[in-house]
Structure 1
Amino acid sequence: MGYCFEEAAFEADDFHPATFLEECQSRSPIVQVHHDLENFMQSLENQLVAIIDKDYAEFLQLSVKLKGVNSAVLSLRSPLLHILERVHAVKAAAHTLVHKAEAHVAQLAQLQTHKANLQLSITIAEKFHSVESLLGIASISHAANAEVDVPFISAEQSTLLERAARLVLELGSLLAQGVDVPTISAEEPRLALVERTLRQRLEAELATEIVPDSFYAREHVINTTNVNHLLRAYVLLQEASIAEAMVARLVMQPFLDETMTRGRLDGRHRGSCEGLSGIYAAVLQYVERKLGAVLVLPVCQGGNPSTSVDLLGHSIWTPVVDTMRAKLGEVFTPANPDRFHHNFTTSMSFATSLEQLCATPVAAQRFRTTHVQPFRDSWNLVVYLQLRQNELNQALAVSKSTMRSLDSFVPPTTSDSHSSSFAFPVTTATWQVLVKTWSDGVVLAPLVAASARYSLTVLSQYASYWRDPLEKALALVKSAQGNAKTMSLTEVHHAGLSTCDDVFCLGSDLHRLGLQVKRDLVGMIASKVPREALASDEAATEFARKLVDEPMQALELLERMCWDVAVIVVSEECKKVLPAVRTIKGQYQMTNKPMPTTPSSYVATVTRPLHAFLDKWRDSLGAYAMSADVLSTTMEMYASLASELLKSATELEESLKSRKNQRLMHTSSSLDDSISDTDKMRQQLHLDMQELARNSTAFGVDISQFSSFQRMRQDVAAKDI
């Protein structure tokens, strides 16, 4: 059934009657709206009546089913109340039993605590009795009185003292467990008395063992067994420093005060410190004789301070260093580098000798890191390094202001490969500085890295000193190549390079210096590299070789520039003979000379400048193929001159033949087929170039492989001879 409105409109939360009527009237007449509302209300009333009828029928049916239930429920009320009362009674009884049980448990726990405290008290009392018996202390009733000094009679007193120390350690732990128990905490003063007495006994016994009795005129020998027990007792008490201080004060310090004197340090020369090694030797001998057997005890060889006694470090090393600083402070002064080096190396050698007394690696490591390393770092190595470098830099500066000798320099030969002779003082000084930097009297182990950096700086400065003037010299020589201008190097404006011979001497110096750096300096550096960083000698050598690789490349580049100048100079000398090729034309042109059979005399002189140069500088060239470069440039000019000669001769021959043909044009005689002058010239050039090729083999060069030689061979073979 349809209405003029939506049935669900009345269910909206924001339903408003006036608005609803306005909307309905806008769509339908008001009569229609009234009629639809009446019908809709009648429908709702019918639905409500149907719902009421349905629910009432169900109510009647339920009433029938529940008839008698109320009386049954009422009949159960009394039994349930009775049961509830019994339950409450049982619950109350259970609570009472639980409270009784809890009280009993608490009582048992208290009894257990009392029992444990009693047992702890008994244990503490037993241990107090034991330790007091060991120490000879009066009974507890007299504990508050002054300490009783009861001397030990047993020969095993050191063992008993160690046992007492262990008991004291256990007592301290037990008292800490019963700190909340008044009767136990009250024993703390008693423990303090025991500890004080034990310390006194230990100090007295240790002093007796390590200090000789002046009454007997014999060498005192420390009983290592007794000392071992005493030191272990100190370790148990965590008071190893007391034992270390006693040994230092009673054993070492008197000897050090007697031995470490200024007079003994100076030796024969005041301020020389030449007696330092003797002082160290005396100390080492004394330590080995007096404490050697004690130092090897297991209690002295541990690496953990809480479980061992550090006699070597705190009882021996520390007093030695402190006494030196107090009485012999000039040992550490770097004013004199040679003396400082001697003192440092001698001191570190002494430390190494002491380290040999360590029987275990952990003890050696402890001594090295805890004592030796701080001692080494305390030396003023930075100032020493600066003084050394200033000294070496001054030597380099003086050498740069010193010119090389004007006497003819003779470079070392291959048989004299270990010679250190150089042409220039700056090269000699540079090598001497490098050698001194790594010499045993200069380099120090902590300064190996700094010495390596300084060596690289010296090589770099040497290369920079020559680079600019050498580049200028090479440019001047190249500009003067091929003209009549004399090859002078005065425009270089460098005191060391004024002639070409200076350049050759520099090339020799660079070559020799490079060889000695690779051979000798690398070995020096490798021998000083700490083996902790590189395990093998091969690794150290490879490291040193890579270290100098970059400066060596710079030196090799400079050496190549020197020999490039030499190639140009020697080539120009060789080329001076080549204009003699033009004389061949005068020998055979329009003459009746026979066909040549021997080379020209000038050919033998072409390679003489190269031969003379190599006789002097051959061993300085190394693997540089200078001969090939000189002969190549010489052959280029030779082929060019030969080509010009043959071209001129051919043109003249063609002109003469043309005139001769015109005169004989009307005759019947044939042309003369005899050998021409140009053929003779070709033959002479052929013989000359073959002779030059033969002479070049003496230099290990096959000039027949040059393109200029092959071109000239084609020119001289243009016509069959």
Structure 2
Amino acid sequence: MSLKFLAALIPLICFTHASSEKIPLVIGGVFDIDTKPGDENSASMIPIVRMAIKHVNACPKTLVNYELQMEVKDVKCQDSDAIHAFTEFIREEKKKIMILGPGCSKSAEPFAKATPFYNLVQVAMAGANPALSCAKIFPTFMRTIPPEHFQNQGRVAIVKHFKWRRVAILRENMDTYQGLSNDLVKRLKKAGIQLASYQTFTGNAELQIENIQKNDLRIIFGMFSEKAARKVICTAFQKGFYGPKVVWILMAGGYREQWWGYNDVNCTKEELCKALGNYLSTEALMIGKDNQDTIARKTIEELRAEYKAELSKTPYKEPSRHAAFAYDAVWTIALTLHRSISALQQQNETRNMSLEDFDYNNTAMRKTFMKVAKGVSFQGMSYPVYYSRNSSQISANNIDQRQRGEMKRIGTYDMKRKVIVVDKSQTAQWEDKKVPACSIKKILEPRYLPKSMVFTMDGLCVLGILFAAGLFFFNFKYRNVRYIRMSSPNMNNIIILGCVLIYISGILFGIDAEIVSKKTHEKVCQTSAWTASFGFTMAFGALFSKTWRVHRIFMNKLKKTVIQDYQLIIVVILLLMIDACVLSTWQILDPIYTTSKTFPRRIDQDGDIAIYPYQTFCTSKHENLWTGLLYGYKGFLLLFCTYLAWETRKVHMPALNDSKQIGFAVYNVFIPCVIIIPILNLLGSHSDAVYLLSTLLCLFCTTITQCLIFVPKIFAMKRTNGDPSSYEKGSLSSGSTVDSKICPSSSAKSLDHNYKAEKTTFPPHAG
């Protein structure tokens, strides 16, 4: 049966006079009248309950032969008084067919625990404690007010509506708020909203607010009592945790109006207002629209006016915020009893029973009552009434926002349709004229090498490769000329090839994650390590070999020493084998991979965006070990080569035309490496500087070395116009003799023997 049909049918029969022979059905009315300050008081609900009973009794088609009556007990919002009132109800001669109330969660729980043992159905109107929804513990408990955790649907809807994705929960350490917050956690997770912090406090929330502030959380669900709310907001003000970017979502439905104005904390009202800002709150929809017709064939506006008139006849002058729920609770009881009359006749176990046959041992009737009650639906004073599986009314949530010191309704969340109905006449307002961000938006900003720098270095490396190619052509063309052959052109070619590899490694250094994929970048890093290491070994290993030959020949004054090129090449190959062993072991045991390094963040002017620069680079777990091994033995090689160059610094023999240049080349490599490599290690995080210095080091050392070795030969060939005969006749230099003190005769003969041995290796120059 539809709600519209019920709303139209039942009111038509509501105002005929009841027969004087009606059977009384007594309900136990439980109210919180004489309460302590701060406790929930439901005394002002009594007039509207009596008004609802009068309306029910005036309907001849509802409980036709019966008349609802009520006996009132005051439970004072205390569990002890609730137990006492319940035992009195049970001992009294008049049986209570159902329990109505109370209006306080604290006193409702003892009743809800006891009623199943006496087969009593309890319908509360203001107990919103989520724990009361547990049907296993409270199987006969119902309520017209939606439980507090139902409001979590509206709270999550608020977060989704404003597109917030990161929130915090701050709750008071009480059982009531624990169940409520646990339900909210589940709903947030289901909605895909990140709960970045869950904080619990007892008394003082200073540490908890600091944690929330530290984690840059701006949307906070507050679950605490009114008194605790003032303490929390005051603490937030003292910690500077307030402003247009901070939004509190409070469960302030049970708070008093202008609750922030009570002076019981170390903050003024103005400071609390400043800390609250445009806070949001949710509460159950307390009453429907004024022009809405109800089951009593009266509009809500008419019912409200009648309630105020009845209230004026009592000592309770302040209308109850939950009055509509109390009115609907009476109708829930009445319709349940009315429909149970036919339901009882349809069951074998209760076929011969009527409502007046109820007693506290009649479990069958209690089960019938509960089954019927869950199916009750009607247009109530609060909202269209219908119940969930856990016997709580499914209603709507009001969404309010504090604007200019007053709470304004900006929308309503319909729990049945699961949508927010926005009030177009009263929209949300924010201090910054825009919806606050839920947190600082984190943007990862990749740092790459400046393209201008990379292109410049790559261009220089390409020029270096072309320069090396020209030297290789020169060395090959004049390889049979005695002057060139005396400098070992084979070793010179190895030097040139090594320099080319170093230039290539310089180009590879400039390839970063912006240009290639992560996997390709790792391969580029591995390749650059091999090319740089092999290039250094070939270039400066050949220099070492040539220096070592000069040293052996000119330092052995008594013995003729013959060292041919193939022996020097073997030395270079051995050094390359060491490189290959170290690099292969490194690649197998500790592969190079790419990782990222983050730099200090930058915050934009609005404070909503944090830019986190990062840079991708290659490394390995034990990179320092492997680079240490390579640096170590290559450094030793350089050091030893420097020593040999120093020992042969006074050798001046035209026949050995590049001995002095070899020494300079060794110094040219050793000194910059000693200075620059430690600096590169200190500049680890400054990638631009590291790239620039390392590439310049490669360019400088490699290019200067080639110039020292080959440019004098080019000038020499230019002076003779490339005539090989001049070299064969030894007419290149006027100083063609060897000082016996520096170069003894045995050494000169060794050089000549080396030359003759090399001459048989190559065919005569074809001219």
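Remarks
- Comparison of 1, 2 - label where relative contact order in percent (Cα under 8 Å, 6 or more apart) is highest: 2
- Answer label among 1, 2 for the case where P(r) over Cα pairs in 10 Å bins from 0, in percent, for residues 375-606 alone, calculated from the coordinates, equals 6, 17, 17, 13, 9, 8, 8, 7, 7, 6, 3, 1, 0: 2
- Among 1, 2, structure where Cα extents along the principal axes in Å as derived comes to 181, 142, 43: 1
- Structure (1, 2) behind the derived value -16000 of helix-only ellipticity at 222 nm (-39500 (n - 2.57) for each DSSP H run of 4 or more, over all residues; to 500): 2
Bear in mind these aren't lab numbers, they're just calculated from the coordinates by the rules spelled out. What you see is a predicted model; the values in this text were computed from it and never measured.
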